[in-house]
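The structures considered in this document are given below.
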Structure P
Amino acid sequence: MSGRVSTGPTSDVSVRVAWADDAAAVAAVQVRAWAVQYADLLPAGVLPDDPAPVVEVWRAAMTRPADARHRVLVALERNRVVGFAVTSPADDPDCDPVSDGELVELVLDPDQVGLGHGSRLLQAAADTLAADRFTRAVSWVLAADDRRREFLTSAGWAPDTAHRELDLDGSGSTRVRQVRLHTALA
């Protein structure tokens, strides 16, 4: 008998910088996730159900970002995109774009929530922001999204007293309140 302990098969999961070829998969995850996230906030038909119209927007974000510190990261299970995160310099008026980075998006396919992909994406986003020499990260969260706030606070993020209200459909009738969370980056 050898001294090796078998741990069994391991999952093939990872996070990496998105490639242009990932644009369609990222758009598909976004459409599926937003349908769930905004189902109770927006009237039927407001959100797209076809990812095709946003594929080129994602491809441009991945190949021609407005700033070298704008990043799209993808969470993979085997070779399938199951989530994504977007990082950039923070653009809030009270933030310093040199030292403050922003976690703009952290989106998971609804069928993949709770499987560790969000934690991997969050850590990769924090590592990416730190590598870009940001010392603090901020992220806007829907005030009513207790699950996301709990996820971020359990990872060391905290409210920083900033808040805002967004008009989701442009009509003024669908407004949501957001709170800003922040964390120090090592």
Structure Q
Amino acid sequence: MPKASDLKKGSVVEIEGGVYIARQIDIRNPSARGAATLYKVRFFNVRDGKKLEMTLKGDDFVTDGDLAKRSVQFSYREGDMVTFMDKEDFSLYMLNSDVLEEQSNYMTEDLEGMIALLVDGEIVGIEMPATVALEIVETAPGIKGASASARTKPAKLSTGLEVQVPEYLETGERIKVNTTNAKFVSRA
């Protein structure tokens, strides 16, 4: 059983017979001596989407949820539903776009490394790769001689996501973006 300090966004746990996924974790370090670090976690039930907020101490134990992981590929969007194809047996999984939240800003048809989170054969979420390569579709013209650590400018990417990029990048270039904080990493 993992401790509360081991929880990450997307972790699946079992609480009072229900399977929950951690969506938001706030860490609070009290200033009093001997006080334990507190983890305020917002869980969502994978079945009905109900919220559950808990405050846990770092050494509190949580029970792992029964979860299967399958490698999938983004197939298509239809209305509010997003369809993924299992890479091994080619079965299709449909997921409501509300569950994906900001993850849909990184999804392209050629994206590799997505993992479907399944509970009892039903898809409940998607685990994204650490970085994705996206094309810049709109940004200010590049400045020759701009250094990599200098100022940044906004750039709109092929999925609609806007990130800050170094001034030397131009429209049409592919860049790597961190999927946890939506920040520029490097050229792709």
Structure R
Amino acid sequence: MGLNLITKVEYKAYVGITSPNEDVIIDSLIPKVSQLIKSYCRRTFIDYVNDPKVERFNGGDLFYLKEYPILAVDSVEYSTDYGQTYTSLTNYTDWVLDVAEDAIKPISASTFQVLINGYKVTYAGGYETLPEDLKLAVFDLVTYYRKNDSAVHSPKAPGTNSVQIEYISTTNLPAHIKRVLDLYVTDYS
């Protein structure tokens, strides 16, 4: 599932919880909310900061890397045998990292030749420290699920013994959280 975007200690400090009464719920929600945000944004943010990410490409003008910002490129390799073996390409001779695009561009030709499973890029990317606005969205989404449990509970009317429950019928994230997450969604177009 990957790394959690926040810790329980950070979350409890944010919401002002000092007792361990809700630790089980918080421990359960943090990895689920982290994965939800990673899926929604189509990137992991922190999983490949210290561990290498390997992506394969078939060629073209440039290779957009999924985990950005790019911290370091370990290798760019090509294969003429459909990915069975790879040969290293040389930085600043065969390819260069375009920092503005977070992409690998060819130098010696206008495009990377089209080869099935022809290119492999190994790199580190993401945030060493999660941006504060994104961290706030994670905190708020954990709080949203902790408090709402997918239903809006109406208190019982005075003098009755029944409780009315209205289930949320929308699939949208809360607007203030969605606005922040939309800033971080990877657009492959």
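Laboratory data are not the source of any read-out in this text; all were calculated from the coordinates shown. Just so it is clear, the model here is predicted, and its values are computed rather than measured. Cβ atoms are built from the backbone, for glycine too; each structure is taken alone.
Which of the displayed structures (P, Q, R) returns the greatest value of relative contact order in percent (Cα under 8 Å, 6 or more apart) on calculation?
R
Which of P, Q, R yields 10.8 for mean count of other Cβ atoms within 10 Å over residues 24-31, as computed?
Among P, Q, R, the structure yielding 10.8 for mean count of other Cβ atoms within 10 Å over residues 24-31 is Q.
Upon calculation of semi-axes √(5λ) of the Cα gyration tensor in Å from the atomic coordinates, which of the structures P, Q, R produces 34, 25, 12?
Source structure: Q.
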